[in-house]
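*Asks:* Listed next: structures, encoded as structure tokens.
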Structure I
Amino acid sequence: MSGSRRFDFTHAMTQLCVDVCERLEVFQHICMDQVAVTFAQARTPGIYGVQAKLTPLRFEEGALTQIRRGKPWTVQRVFVGQREMLYLLTFYLPRFQNNTFREKMITVLHELYHISPHFNGDIRRFDGRYHAHSASQKEYDRLMDRYVDEYLQLKPPAELIQFLEPDFRNLQTKHGAIVGRKLPLPKLIPVSGKQKYPA
């Protein structure tokens with residue numbers, strides 16, 4: 001019945017990501033227990049702009065610190081319960097939800113593919129100047145398009161993907177409210193000489 005319950009967007013998205021990572025070999029290095037799925041309010045209306053964002057919680061090769069302007073810095077640690085997260089995966093609503101089903105699936109896989117094959121808190125890095133998306137953003141997205149086809153051909157349960165069918169307004173009308181996990185983006189913190197961070 002319309003408005004009879006709330007819809008937990010980040011729980012539904014987490015379940016979808018878990019299934020993607022179990023079914024598609026290229027994502028099987030990802031442990032969603034250490035990826036916090038969150039949502040944030042899009043600052044501008046319409047479907048154009050940032051849809052989602054992967055935030056790594058380590059530096060290159062999983063390092064806990066990085067030297068910037070001669071001083072060591074670390075990333076603020078993020079915990080969900082007792083478990084430390086290695087990544088934040090944030091979706092911007094209502095913008096993300098107002099795209100087509102296929103564009104939404106491409107966005108989900110696009111962000112998951114950014115996760116390092118070593119699952120060490122760093123991003124997947126490509127050779128050359130464009131280390132995040134390789135030399136061609138279009139080629140990157142075409143690859144994600146193929147992965148979407150592979151995933152859908154495996155016939156995932158309808159209940160895992162059906163929340164991506166409606167736009168935001170229709171999803172909200174069906175459930176009455178859209179809720180989920182919200183976390184602030186972690187900050188860079190200067191490291192004092194006395195601080196020690198375990199690997």
Structure II
Amino acid sequence: MKNLFKNTEFVFGVTEYKNLPKDEGIEILLAGRSNAGKSSALNALTENLKLARISKTPGRTTEINFFKVDENINLLDLPGYGYAKSSKAKRKDWGPLLGEYFQNRNALALVIIFMDIRHPLKEKDKEMINLCKNFEVPFLPVLTKSDKLTRNKVNKTISSVNNEILGVSAIAVSSKDMSGFDKLHKQILEFIK
């Protein structure tokens with residue numbers, strides 16, 4: 001299957017709702033804690049290791065980064081929650097910006113919530129899941145760094161996450177051995193058809 005995300009390119013970053021591009025097409029929001037492996041997963045999904053900057057210091061991204069997949073689809077990379085290094089003032093901006101985005105954005109089709117498979121469903125992950133549920137936005141839990149656990153433990157963690165959030169099936173991926181990305185790609189296509 002051809003990778004829909006292969007020609008994805010960075011467009012720009014925004015810090016305010018009014019600077020978002022036109023509300024059209026399909027937007028997929030990428031969310032996750034600062035060290036959940038979101039940038040690595042984005043690079044693996046797009047088969048472009050230089051697309052999203054991977055920092056040794058979690059929390060470097062302080063704006064919403066827009067990536068164009070094709071004429072109709074954009075990926076929006078949110079700053080990692082926990083945004084360790086962004087200032088308190090900047091951090092305050094995300095609350096209203098996100099609320100406004102979820103409430104008003106017609107293009108929002110799916111939120112992918114990246115979580116480290118060793119520490120899934122932390123408080124901030126649950127807040128994001130609740131935000132999706134409250135605004136009736138489909139979401140997909142993706143458990144990163146699955147290479148760090150045994151197959152058995154991976155399956156157990158997927159089951160336990162699925163039991164807790166009900167109605168949505170988590171996918172385990174590893175940017176290191178590239179496992180799970182075919183499945184993730186397929187799932188995304190199902191959501192945005």
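*Asks:* For relative contact order in percent (Cα under 8 Å, 6 or more apart), find whichever of I, II sits highest and give me its label.
*Replies:* Largest calculated value belongs to I.
*Asks:* Still on this structure: From I, II, which structure was distance in nm of label points 7 Å out along Cα→Cβ at positions 26 and 66 = 2.5 calculated on?
*Replies:* Among I, II, the structure yielding 2.5 for distance in nm of label points 7 Å out along Cα→Cβ at positions 26 and 66 is I.
*Asks:* Still on this model: Could you tell me which structure in I, II was used to calculate Kirkwood radius over Cα pairs in Å as 18.1?
*Replies:* Only structure I yields this read-out.
*Asks:* On mean projected area of the Cα convex hull in nm², for residues 106-177 alone, which of the structures labelled I, II is highest?
*Replies:* Of structures I, II, the maximum of mean projected area of the Cα convex hull in nm², for residues 106-177 alone occurs in I.
Values quoted throughout were computed directly from the atomic coordinates according to the rules given, and no laboratory measurement underlies them. Since the model is a prediction, treat every value here as computed from it, not as a measurement. Cβ atoms are built from the backbone, for glycine too; each structure is taken alone.
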